[in-house]
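Some structures to go through are shown next.
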Structure 1
């Protein structure tokens with residue numbers, strides 16, 4: 001407004017310039033007359049002629065000049081109005097409530113079929129709400145859909161005082177205090193082109209046959225080539241059906257490339273190739289399973305391949321027979337229904353043992369830790385690593401903060417009177433103070449950094465070793481120099497017992513150390529009933545030869561009466577959900593460690609006929625703990641991962657915070673329904 005006033009003032013000043021020049025000429029005439037009277041009189045005549053001409057121009061021609069300006073202004077306003085009316089961009093003006101007051105032709109054409117006169121923007125475009133318009137300060141951009149097309153809607157707020165002339169052009173009622181200008185930009189083609197570019201991106205993939213050697217050994221030699229030809233044919237046919245290219249890299253490894261366009265289809269179908277390959281049977285006793293890793297969303301093809309390699313490692317680390325899609329944003333898992341078969345060869349255990357020995361020999365001190373609220377498998381495996389360190393003349397400490405009732409009988413046997421140092425067990429604070437450049441960290445029975453006993457140690461120590469039997473998830477310890485993760489192993493204690501046999505010649509174990517490792521195997525296998533293979537019994541036999549006593553171990557785990565009653569109550573009050581899942585709650589009042597009792601109750605519930613999975617909830621220190629168990633018909637690890645937990649295929653758990661027992665049960669039931677609908681329950 002101020003700018004318009006300034007322009008008008010300059011125009012008026014320009015029109016008055018003859019008057020100012022007349023005053024200047026009169027002054028000049030006076031000065032000349034004072035110098036010379038004759039010259040002054042002569043100049044006076046010219047001054048009179050100039051003033052007469054200036055007066056004529058100012059009075060007479062000014063009217064015509066103003067008329068011309070008015071005519072130009074009118075023509076300009078008409079052009080401006082027509083430009084707005086015929087603008088190719090849909091444009092409209094609304095009141096503060098979004099009611100349409102004026103529309104150009106393009107906007108009218110867009111909303112044809114709608115009686116737009118009394119309609120509002122929220123009524124035409126549901127993505128725009130009344131609350132959004134009320135809270136509008138200056139402008140906002142919204143992506144919306146109308147009549148099958150995608151639009152970017154720009155809404156700008158303006159006050160009426162500064163736009164009186166424009167409102168006259170638009171013939172808008174000026175009663176309102178504020179108006180909104182609405183612009184629509186069609187971005188249908190842009191979004192379609194963006195989607196096409198996205199769909200054309202390359203997805204790198206790897207396919208590994210999990211049990212190539214074992215499957216070939218289970219079929220006659222003359223039929224082995226036929227078995228592999230049938231499997232390779234199915235793989236080639238499947239990838240070709242996705243418009244991709246597959247190349248065999250090794251006897252049991254394939255690399256393939258597909259367009260990103262097919263990834264949603266793979267997600268929806270949940271990789272049927274996993275079941276197709278298992279269906280190949282020409283007399284082989286063992287079905288062939290494969291793992292798939294896909295990498296996508298990277299900035300380069302090389303990064304996609306790196307994602308694929310990480311994905312295949314995760315698939316194998318979780319037990320195989322599954323597909324993993326890894327991108328820069330998230331990791332997705334599919335399959336994993338088959339129980340991982342135990343490998344009879346110990347070559348990998350021997351190689352890992354030698355690598356561990358080389359690392360230990362270069363360090364002065366070892367810190368050993370498991371997961372929070374360590375159980376007997378975690379503590380037993382830590383004690384086994386402690387024996388390895390002392391056998392190699394290295395100082396070692398076990399990091400444990402809270403000694404639960406389930407492990408106290410074992411830890412009490414490692415006292416100074418039994419020949420063990422007072423600092424054998426350290427808290428997190430003490431371990432942090434002990435860290436130096438010559439420290440090595442060994443993590444047992446856990447591969448998720450967030451649930452380790454002391455996560456800060458993972459950042460402080462450079463040399464880290466991981467030994468675990470749980471399936472890997474998206475959260476892993478990624479800075480380990482040596483990682484030994486075997487999902488088919490029954491327990492971490494079994495893995496450590498195997499490593500002990502190859503780490504050095506003639507390692508002697510004390511009876512309490514052998515008992516601790518043996519107890520870890522017994523508890524994690526539920527007395528050799530779950531996840532037990534040939535190597536499990538071989539490890540148990542090795543420990544028996546080194547002094548483990550079955551009777552002593554059994555005495556270590558006799559229950560208190562209050563724990564026994566709590567377990568019995570949890571079993572008696574179990575609810576059978578969807579006809580196959582036993583869900584119960586373990587009482588926590590008066591129980592020192594209800595999570596252990598809940599796990600025991602979950603094991604007992606599996607003995608009921610028709611139960612495919614059991615989940616027992618317990619509350620401890622304000623956190624809801626879930627203990628899940630199964631035999632072979634449901635993957636409880638996948639179930640617990642959906643709740644933020646993890647574990648093993650038949651033994652898993654999760655922790656829920658800021659919820660009640662009832663809310664936790666509802667979340668659990670929703671996950672079970674989802675798994676049943678997706679066909680993840682056999």
Structure 2
């Protein structure tokens with residue numbers, strides 16, 4: 001508006017110049033008349049003619065000039081519209097709601113269908129929503145696919161004049177005197193080049209044979225070289241199919257390199273080498289299994305290799321027989337359906353025991369912590385670690401914030417007992433106050449920081465030890481000085497019982513401590529019915545020799561009537577899904593520890609014929625706790641991981657927040673369906 005007024009004033013002054021100059025002519029005529037009357041008369045005649053001509057030029061020239069300007073403006077406007085319409089850059093105008101009002105030829109060619117030109121931006125391009133349009137300030141850029149192409153959609157706000165005749169021609173009303181100018185930039189070729197670069201990136205991988213020594217021992221000596229040759233042939237053939245390179249590092253370890261473009265194929269077939277290697281059989285009683293760790297999209301080749309190292313460690317820590325892909329911070333798991341074979345040797349337990357002793361000898365105080373809503377395995381393993389600290393004459397305390405009904409009977413044997421210090425049990429706040437530079441923290445029966453009794457302690461204490469039997473997930477306790485995670489073990493109490501035998505000579509365990517650890521093994525194995533191996537019975541025998549009493553443990557863990565009724569109600573309400581999965585809800589009313597009762601109900605449901613796995617939902621403290629159990633066919637740990645949880649192959653759990661029972665049931669069913677489609681069940 002201001003620019004238009006400025007131009008108009010300049011034009012007006014330009015047309016008035018002849019009239020202004022008329023004053024000078026009149027003044028000159030008057031001056032001449034003073035000097036000579038005759039000259040003044042002659043000049044007056046010319047002055048009158050000049051004034052007449054100037055007036056004619058002003059009045060008639062103005063009309064012609066304005067007409068010429070209007071004609072020029074019209075021609076210019078037509079040319080501008082013609083250029084805009086035929087401009088190769090796709091350009092359009094939309095209202096504030098995203099409804100397309102006008103497009104040029106290039107934009108119309110992109111969306112092709114004439115009816116589509118009346119569509120909304122939110123319907124045409126992904127990433128553009130009514131919310132993003134409302135929240136945008138002056139501009140917005142979105143990368144979106146359309147048809148077979150990819151575009152950068154640039155949107156800018158523009159102010160309009162209410163009297164603009166051209167904008168009155170667009171379809172629909174214009175609100176708030178604003179429109180959206182929409183530009184499309186074709187990025188298809190750029191993305192194609194970027195994808196070509198990505199496809200050529202190097203992917204580093206490691207292959208470890210899980211049970212190499214055990215498999216060789218199960219076959220005749222003369223045929224062992226043949227078994228090794230067949231294994232190597234399978235691995236080489238698998239990697240060669242992707243034009244990769246594989247190199248044997250050790251007798252049971254391989255390193256390989258492939259291009260990233262083959263990763264989609266390997267992931268789609270869910271790393272068929274995992275199952276293919278199990279078909280190698282030349283009389284060996286034990287099937288060969290392997291683990292794969294892959295690192296990709298690092299900033300350098302070295303970082304990709306480090307990612308692969310991390311991935312293979314996670315695969316082994318989760319029990320082996322699976323592939324783990326680490327892509328930057330993202331981690332994906334494949335396989336892991338088979339049970340990890342128990343190691344018959346205790347060499348690792350002895351090495352970890354000696355390392356733990358050396359570590360504790362350099363510290364003055366020890367804090368021991370399990371998981372939230374602790375069970376008897378968490379409590380018993382914590383008591384076992386306390387005994388180790390006491391044998392080394394170290395001050396130790398166990399961190400417990402909430403005592404469940406399953407733990408209280410056993411804990412009462414240690415509270416107000418003159419044989420144990422008054423500060424044997426501390427809550428999280430009290431424990432945080434005693435932390436100093438000479439404090440060590442031992443985490444038992446859990447390896448996920450968010451599940452620990454007091455996660456803040458992990459930040460306060462620099463020296464951390466992890467002893468656990470659950471499979472590792474992407475969320476792990478980082479910076480642990482010593483980690484002993486063995487998924488084959490039945491319980492954390494089993495691992496601690498083995499460490500106890502090597503950490504010090506002739507260590508003496510009191511009967512209450514032996515009872516607590518023995519109870520942890522009994523509960524986690526469901527009375528030695530599941531996940532109990534040779535070493536499980538050896539650990540139980542060691543605890544029995546040190547005073548563990550089966551009858552006393554059984555009396556301590558008899559159920560209350562309310563708990564028994566709640567468990568029976570959960571079994572009664574069980575729904576059988578897909579003919580093999582029992583899903584039920586455990587009531588929490590009048591039950592002191594609903595999550596414990598829910599876990600017991602899940603175990604009970606496995607006694608029903610045809611049930612392969614059970615999941616019990618327990619509403620407790622504004623969350624829904626899931627307890628999943630199986631006997632041998634189903635890996636419930638994979639199932640719970642998809643719901644944000646984890647655990648063991650036959651014993652797992654998860655926590656769901658912000659949902660109700662029916663939604664939680666549907667989530668479980670969706671996970672089961674998805675796993676069946678992918679062949680994970």
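Only the coordinates and a few stated rules stand behind these numbers; no lab work does. All figures in this text were calculated on a predicted structure; none of them were measured in a lab. Cβ atoms are built from the backbone, for glycine too; each structure is taken alone.
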**Message:** If mean projected area of the Cα convex hull in nm² is calculated from each of 1, 2, which structure is the one that comes out at 49.9?
**Reply:** 2
**Fill in**
Value 5.2, calculated as distance in nm of label points 7 Å out along Cα→Cβ at positions 95 and 583 from one of 1, 2, is from structure 1
